[in-house]
Structure I
Amino acid sequence: MSVERALALVEDATIVADASSLILAASENPGGTELTTVRVLESIVSRLGGRTRRTMVAPDRPNLSIRFGPDPTPERPAVLMLGHSDVVPAGEGWSANPFSPRVADGWLTGRGATDMKGGIAAALQAMGAVSQVRPELPLELLVTVDEEDLATGIQAHISEPPGHYRACIVAEPTDLAVVIACRGAANLEIEVSGRAAHAGRPEDGASAITTAARIATWIADDHERLRAGAGGLLGSATWNVGRIEGGHGTSIVPDRCTLLVDRRLMPGETGEQALAQLEAGIARATDGLGCTAQARLQMEMPGFETEPTHPLVTTAVEALAAEGTEAPVQAWTAACEGGYIARHHGCPTIILGPGDITSQAHQPDERVLLADLATAARAYTRMLVLLHDTDSTT
């Protein structure tokens, strides 16, 4: 059976070695570029017998398309895997150099071990193994830049025409749960303009901070309204004011104030729709206060939801069960680029990867279990074969 032959080619030690090489290729964002990581990926893919194509998003920041087998066609669409080459800044608090990978006590430690160079290494090992046994299967891994900041990499990708994909597996860390639903996210900025005056006669001015406080109150109230209607796997959309900055000093009526706002989006909801809701709320909150406020959309990441009975989901659960791993089917509280893929290419999407986004990613001494890297690679191997052999997913 081709699945078993492919599984026999999966090398656990090679996954760890490849993940370690990717960690060594530091790609902090903001603060650096992803080019060194992309070069390491190209070397790994060359060894595995695949081919690569760079698409420059910005200087030294290329998206990388990795393919095994023939190019996808409408008659034979590919299974697409998705990852990103950047990592968040290392920050303080590490017990050793964050970009010097360490293997001890069954763990791989280093910035990116979980989010998400471990998952990429597991995906590549699976793709290489499957391609040796089933060279006729079209397989693709898209590795984007700038996922951790402004998502310019995935936005460059969706500026191209849609491709031919039967399914997308995002290798983000889910602790090997099968995530079938993910809210999107919109980052919004509000600039409030008032009129400065001496604090001894505040009525001569118009306080941008007071107006910003009214806007923040409207946001909090609308958040509660949304939460009151929560239901289903994803609950509801949410609002959060993450930062307020304004004013010049204690004795000056502030003439400016900026708010940075996070809005989690439900599947099918757009950042422009959230912006329109915010603008309507601002108009109500600021009426008669003598200030003006302008809102703009900084970044949008769409959400997605896949039916729990879809073959993509059931195949993932069965693949993990075959490895002795119980795979809960659940929603994700974070956001990821899978929503862009689901919307642009129109293909069912899940998130499944080694490591835990909550307890291991984005913190000092980031680490991932070696056993989970191996399990992920073996589950991906099963899925890449079985999804192509299941006619109902096409």
Structure II
Amino acid sequence: MTQGSVPALQSRRFLWLYALAVAGGSVAYVPFLTILLPLRITAMAADQDVAWLAFATFFGAISASLSNIGFGWASDATRRRVPWIAAGLLLSSLLLGAFGMTRSPWQVIALLVAWQVGLNMMLAPLSAWAGDVVPDQQKGVLGGLLAFAPAAGAGAGVLVTLPGLASADVRLWLVALLVFLCVMPVLLVGRPRRITDVDGRPTEAGPRSRRRGEIVRMWLARLLVQISEAALFAFLLFWFRAIDPAMTDARVAQIFGLILLGAVPLALAAGRWADRHDRPFAPLTLCAAGAGAGLLVMASAKGLEVAIGGYVLFGLSASVFLSLHSAQTLRVLPRPDHRGRDLGVFNLTNTGPSLVMPWLTLALVPSFGFTGLFLALAGCALAATILLWRMRAAR
């Protein structure tokens, strides 16, 4: 690209179809891991369901972490993403339907480990594919479009659990069908433009030491925000009920759904602003600060209205942060030939907190209450803000 020329951009069709495919990934695991899997384990293990679900979550997260790195590396080595995505879509869909044949908790766990392998065979190269074909000038818009994924996952959970719609076993195949409908269009008709500045050798963005520092700060910032979200995901209902015993799980689910929907236009607007002003990390900094502010409000809340307000501020800030961060991470990765592997390492910030935070929360809350927990999490968000503020200033 010559000086003064208009930068080559990826087609809107591909961006939207790619966002639909990523939403399909969310549809694949959100309804299953949050609703269908716990229900199946409860049906098998009765009063031991919490312990078995903890085992399943632990082994599933380990399988997801390792297979995401492995298939990211494999798609790097073969220099092809689409065949891996298609194979993972097929394998994970068949394994998801196979949960209907499980008869014991151990069979569920074994199949869960295999399903995570198949799912991440699809997700890892799908994540890297965007880095291959979407230029930096559109990373903000891409991040905004990725905000649809969590909302799609939550919506799919509502759909497949509608009373009378499907039996427990049919629900599994219904989820698989929804994933297929979301992912296949980009594989069949996406046809991304080939942009040399993206899929060729990257131009140098600065000294190698500076690039390594950017990667570390981006990784740590996401980890810190994910720690906060993982803790709240597990114990939010308990906290709301500690403030108001009349708080129902249905109302909490409604608040959560509204936050996911509200995050979509905010992320799109923030992403477009970041692209237009070439300030990719400014919205991330603001969102990390907003998440910290929300946690401080939650720590001081005495009434339900203030508590909900604090959680809405945290939830919107964290949701927008995670969507934009996923796209802007592609900006700082140093080598396109290792992009899939490196994104697998970044994926550890998603799986790691869910393994650790429940136990840390159980250690903090009995001694210091939810106020102590939220203050500690606000410290994590503040640390993420500082990391990204320095990074923004360095650009």
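Structure above, values below:
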read-out: Comparison of I, II by mean count of other Cβ atoms within 10 Å over residues 105-112 - largest value held by; value: I
read-out: Comparison of I, II - label where distance in nm of label points 7 Å out along Cα→Cβ at positions 9 and 129 is highest; value: II
read-out: Of the structures I, II, the one that 16.2 was derived from, the read-out being mean count of other Cβ atoms within 10 Å over residues 297-304; value: II
read-out: Label whose coordinates, when helix-only ellipticity at 222 nm (-39500 (n - 2.57) for each DSSP H run of 4 or more, over all residues; to 500) is calculated, return -10500 (choices I, II); value: I
read-out: Given 27 for relative contact order in percent (Cα under 8 Å, 6 or more apart), calculated: source structure among I, II; value: II
read-out: Given 19.0 for mean projected area of the Cα convex hull in nm², calculated: source structure among I, II; value: II
read-out: Which of I, II yields 4.5 [distance in nm of label points 7 Å out along Cα→Cβ at positions 193 and 361, calculated]; value: II
read-out: Among I, II, structure where distance in nm of label points 7 Å out along Cα→Cβ at positions 49 and 241 as derived comes to 5.9; value: I
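Readers should treat all values here as calculations from the given coordinates under stated rules, not as data from a laboratory. Keep in mind it's a predicted model, so treat the numbers as computed, not measured. Cβ atoms are built from the backbone, for glycine too; each structure is taken alone.
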